[in-house]
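As structure tokens, here come the structures.
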Structure 1
Amino acid sequence: MKHISLGVFEMLNPNNGLPTWTHPDAKAKSWDQMGYWVQTAKLLDDAGFDFLFFADTYGFPSIAGSVPDEVMRHGIQFPGLDPKLLIGALAQATSRLGFVVTSPTTVEHPYATARRFASLDHYTAGRIGWNVVTGSSQTTTDRLFGIEDQQATHDERYARAEEFLQICSALWETSWEEDAEQRDQVTGTYADPEKVHEVSHDGRFYRCHGPFAVAPGPQRTPVLFQAGTSSRGRAFAAAHAEAVFIQGQNAPQAADQVASIRKSAGQVGRAPESIKVISGMTVVLGASHAHAQARREELEALYDPADAAVLFAGMTGIDLRRLESSAPVTEAVAAGLDSQQGQTLIDRYVRPGAPVPTIGEVLDRFRLQALRGFQLTGTAEEVAQQIEELVEATDIDGFMLEPTFGGSAAFAEFAETVAPLLRQRGLLPGLPTQDSPSLTLRERVIGAGPHRSLAPESKESGQS
């Protein structure tokens, strides 16, 4: 049995998706406090988790240019803080835990993004990863940044992301030679100018000329995560991603996704197993199965159908409230509603060869699962068994534990009860000790050296 990676999925909002902040076990009073996140990071570090993953977006749900009242009243992805500004403090408080942060390729500039992640590679001693996204709540974001006239289709956003990442990679990988940074106080030479090269890029979307002003950190390039599983997203992942985040609904679907991602990697000359596939999972535990099921029902009772419709519309641009709940969801396209946003989410419900669900069925499934992955419910022993069966059935490489009611108690409960059973089953390595070597995030999750192994078509130098 292979070792799996174990992470935690979080957001710097009062809720992760649909509102749960009113529950006594939620993080309503602490989600925006540095101390809460330091405490959470220490918990995960001590428990042997591999990374803390922050999903992030500049946007929030809007419909037809307006923000529904439910967004502000119920805290649906609103308000939100910037997780990148937390990472230095969390890294200082931990010694092994890695950090993955979402950053978009739509409203940022490649040089600024490259600089931030190169800096974080230094601050974390090589424990940083970048979740590359092409957009999120894009209609809202476009309005916030004043770029409504530049709205791109789903595939065009990926074309922009390709060029964005090409520049970042050139800055990280080609601007500084390995021994360019000398810090020689005797000769007064900080960096050898002969070994620091300019990057020159004139492309369709971006221009960038000059040397990179950040010397390489332990990883040079952050570990590259990618979350899109549309056909275009899979192609992008095949070329660039080191880890792909999916939201597994069931074992057969997840197995198909894993196989497809690895097949695509092989088609561009990469070793299929070099891409790690990691799914989200929400675990509800109990002293008995009945107790766990009661806690699951308590959690799902917090998910309001109206909030689910608002969140779905904000993510996809499709306001299903305008249509009859008994109509097939494909009528949303026939009605001319936008389907360029959130293509991955739409594809989750409309799959080739499967019956087309109704609008009501889609909203109810979305209400119960939203952005979440596998839903596991039971005693610690039952959940450990379910995880082992999922690994065997799907060949998945790891899981990100999602919050339940919102606070970190769910992570502590999993660490204390389920993780030891996974170690007994050989799915997790033993807990690190003081003598354990310090690993970069890439070494820990990807199982390779600290530096990125570039895909064959990505080895072209961008330096001049």
Structure 2
Amino acid sequence: MRKFKQLVSLMLLASTSAYAGGYLTNTNQNAAFLRNFARNATTEIDGVYTNPAGLAFLEDGFHLSFNIQNVYQTRNIKSTCPLFGLRGDANNTRTYKGTASAPVVPSFQGAYKKDKWTISASVAVTGGGGKSSFDEGLPSFDALAIAGLYQKGLTPSQYTISTSMKGSQYIFGTQLGLSYLLTDNLSAFVGGRMNYYYGNYEGYLNANLNANNASLMALDLDVDQTGWGLTPILGLDYKVGKLNLGLKYEFVTNLNIENDTHTNTVKNYIPSKVEFDDGYSSPSDLPAILTFGAQYDLLPSVRVMAGCTHFFDKTASMAVTTHYYATEAPDGTKTYGSESKEKQKYLKNGTTEITAGAEWSVTDRLLLSAGYMNTNYGATDNFQSDLAFSCDSYSVGFGGRLKLSDKVNLNVAYFFTNYDDYTKTSDNYNGTHQTGTDVYSRTNKVFSVGVDCHF
């Protein structure tokens, strides 16, 4: 029963905390950002998200931007544990492959400038934005199922396990704000963003005897989740000569996610378990964000820029997660245990992104740009899990802007991310009292097209 309760807890985590905090935020709101990540001091229309105070330096009139992104990611886990050797996996190792895709992610930014005032708005997918699936399940589910059945005297040759995990998750953000030119060089912004969360998680794990197909274990879960929260936003921009500086602060967004449960077999086994109940809520705050950027015109046709973005993940409430551990006494005996905390308490620090980029106006109609971004998470072994893991990375983006007419520009961009593998070793692998190792790896590729209009 103990192993089964742990397996239930893992399914709960998959449904309620697969994503959280700054690990959820989308900063890629515009094709201009994808071709050059260092946009924290931009004074163009994509600044509605990256530097809204800089909109005060737009020309009078309407400025509109329509963008579409195509996103494809992989999330792979290479797991090693003696339990996998029981089922015949070579070297006790098994590889789980996951994919996450979002064929079309739209966004809109708009602004109207008149004298010293600029009103701006945006509608975008500000978090998540895709569907992910592990068609062969996850190592934590397999390990616990094998361990539980092994305790009953059953070996993998006597039964068959079928398992799958799928999820989709979106945060839709609608932003509105005002920029004002305080002096010829200084502007300020105040605004807010309404965020609406929608997610769905489906998972099952079935174990049946090979002899007569009798059910040994049957877990089935289908949960929709919704929630909303408001993000207050402040910004400043200082422009002097060839130099422009941008500053933005987004306050923490208190976000509670509420269940709408369609299928739940958990209470067939543990009636006291309430986390799957229809209406149960858990925290998943969006963290406060501080951004700073600078850009400088080296030549009339060449501009360079750099910036920094920090996510205050440690002060954003996340759902509770469970950490399994083992302690060894001087005589060599081991004691196994677990602890449960809100996930952000296992972070060393918040996430920091450093960006740099450059733009070159080749002709009056063609601009080329490229950018670099380094992302460093404060994740620890206790924070990471096969349900949700983050890997330090660097990204490279490039693309261009083509002037189709005096009022219309076309942006095209592509970027990819190179992730460092993250290795987690445990003396109590997912609560099975076995030593095990997970190696997490990821890939990410995004293509985007956008159209900007000015009139």
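Here, each number is a calculation from the coordinates, and none is a lab measurement. Worth saying up front: this structure is predicted, and the values here are computed from it rather than measured. Cβ atoms are built from the backbone, for glycine too; each structure is taken alone.
Kindly point out which one of 1, 2 the value 19 was derived from, the read-out being relative contact order in percent (Cα under 8 Å, 6 or more apart).
2
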Check: Here distance in nm of label points 7 Å out along Cα→Cβ at positions 261 and 373 has been calculated and equals 3.7, so which of 1, 2 was it run on?
Finding: 2
Check: From 1, 2, which structure was helix-only ellipticity at 222 nm (-39500 (n - 2.57) for each DSSP H run of 4 or more, over all residues; to 500) = -2500 calculated on?
Finding: 2
